[in-house]
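In what follows, structures are represented as structure tokens.
Just so it is clear, none of the values below were taken in a lab; they were calculated from the coordinates. Here the structure is a predicted model, which means the values were calculated and not measured. Cβ atoms are built from the backbone, for glycine too; each structure is taken alone.
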Structure I
Amino acid sequence: MGKKISLIDRIVKWISDYAIENSISSLVIGVSGGIDSAVTSTLCAKTGINTIVLNMPIHQAESQRNLSKMHIDWLISNFDNVIGKEFDLTQTFDTFIDADLGGEKITNLARANSRARIRMAALYAISASNNGIVVGTGNKVEDFGVGFYTKYGDGGVDISPIADLYKTEIYLISESLGIIEEIRDAPPTDGLWDDGRTDEDQIGASYEELEWAMEQPESISEDLNDRQKEVMKIYLKFRNSNLHKMEEIPVFDAELID
């Protein structure tokens, strides 16, 4: 019987195969200081392919900025194929937000999403300049459960190596990869809000609870306890409101006749 290939090795091979089949020279990843981008960037680095990791602060908390820098430094010290860069996009963001958009008031949610979309544009500019692809960092709960990402922001990617993994699985992988402890211990956050709110603050449930909800029928059973019912309500609320992100873009069928 042949040796069983680890999940890490399988993902690394999947990334490598895609790059080779599509004549890709570079893998480009935004590194936020969180566990998902740390794991994804490390998996990319393990391919041996030119890996460009970008720290792109926008009014970022110093703690998040430092975690991103620490991880990039760790990658560079461990992998010869990694290039790390920091692009402070704060001024770009401020210029955009302060622009006259027809007198429209930009809401706080729109401001947060604009941060993600500006970063996406930067990632693709670097990718296009290096015959690369943008590698996504979303996990299974975010990408296919509650749609907890910005459409055409961090959802704008070319491949998604960890999108079929739950957060708990990503934490297990992070230990095997040797991701620094400070990142593994940091509360998950999208880093899009000035008040530093965590993902759990925004959603109202932990990733472990949302993983549980994803495995349940999409209904609220009387057999559930009060907290489980609350989690299911939260899960279904986010899922239903964000389905437009997770489904294909509707296209008018010109040949369809009533």
Structure II
Amino acid sequence: MSAEPSTFPDDPIKAGYPNTARMWNYMLGGKDHFAIDREASDAASAMMTEMGVPTGEDAARRGRHLLQRMVDYLLSQGVRQFLDLGSGLPNMANTHQIVHRTDPQGRVVYVDRDPMVSTHAAALMAGPNVVTLRADLREPEQVLNDPQVRGLIDFDQPVAIMFICMLHCLWDKEDPWGVVRQFRDAVVPGSYLALSHLTDEADPVAAQRLFQLTQDLHWDAPLVPRSKADIARMFDGFTLVEPGLVGVDQWRPELHNPLPKSPERPPDLPGVWHYCGVGIKE
């Protein structure tokens, strides 16, 4: 995509333009959103429905079920430390709830740069072995050097690095591959990377129109679809576990074990709209 990042006046809680965290919350049936977020979400869904492709609500529900399957898989591999990067607003089936269902001693750090997200997360997800941090993922050292993070996460033990529906909100010039690389280099062998990412493989025209809508309506972040090859590059230094880099519906569906009040799982879709995978650092 050739457009440059948009600039906005100083607006600490981003109330003056659509905010991806609040829109995601709206699409999952939450309550933490403004009229401008609902209007932008509805406009995107109407456009996608008109084109006969999955809506944002579909993506949100799939992303939430994928998160649960990936966390359950990582727990089955013995991982007990999780960095949930770009976590968004608290909603049903949050990472620490999935972790603590298996092991109450599991450690979870939520990271988001949005002050509203951080405030809500601190209030609603406070508890033992949970840290919420406001930091900019484009500067990984803000996370990796934070005293709260260092106090909770033992970087001499395996860590799960999680970017669920996050990295397509970064422009190429912000180097999402470099962001992942810095987190990779901070963790020991036996650690994992779990991510999902928007692609234009199923319908390039629809993906381009969605991207353009984010610019026309001045969303706080773009939705930059990338090719499978570009998404695979994010796993440099990791070995993908089975079934590899696949569509969201194809990633270990047998692990479906939702928490109470999870959104209903949508039926499978033809084509790949988001690629996802889990890789281990060896």
Structure III
Amino acid sequence: MPQTLESILMQETVHDVEIIVADDCSSDNTVDIIKEYESKTQFKFTYLQKSHNVGYNKNYQQAFAACTGDYVAIMEGDDYWLKPNHLQNHIDHLEAYAKSSMSYNRHLRLFIDQNREEIFDWTDNKDYKLITTEQLALENKIGNLSCCVFRGKYVQNLDPKLFDMEIADWMLGMYMGQFGTLLYLEDVTSAYRIHDNGQWSKMDDKTQYLRIIEFINEYDRYFKYKYTEAFTKHKRRLEILLYGDKSLKGKIKKIIPYFIKKIYRQI
């Protein structure tokens, strides 16, 4: 928690900053700890009061609804930003490319229980790369919410139906792609802590693949099958990992002769 807060307060930007604290009734004195830092900065703090736990999706919905700025950055509780120019770098790129809807940066992944780290990377060594919803449908190229900065006007008009689904960086990125391309920034300016007992990381590979396929089907319906071709390719790769390459081809070869025989016999 201290590292997370200090990484926010160290940000050097010419813009006014408001910190929206969307604590979902945590039991570890999170809000009290945060309040101790208010005197260390000129940033404004706003606390969203809750009488009971509302869950991940609704907590984000309430947090986004409270954002009124031109740009909205996310910091999840266990993550932190690595450089004091993290916010300003995003804003500079978004202002330079007015047709973009959001930006996200390469980030450092810290596997805490395994004592290892890696850079989540998808770049060709350019300062930034333009990403579309169709490209994201092929593969989640974002990977974490704390590396994202959104244009405020789109956050302030989010479709309420989004929060009826299980959403995070991937779905939000595809949704933002409806309003403009996404900027993928090369500079590594944020860190994402991953624990073995996390909600997602504790799943084995098979369970994760099956869940992603469920997401794909749900997201494909939401977008009214506009990106079905890309989603299908994504799903096919996962099915190969789950069942092997012959999972579909082999079945097709067996099914076609069977139906030919059945039709022939009926004639």
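Points worth noting:
- Each of I, II, III could give mean count of other Cβ atoms within 10 Å over residues 42-49, but the derived value 15.9 comes from II.
- With semi-axes √(5λ) of the Cα gyration tensor in Å derived as 28, 25, 21, matching label from I, II, III: I
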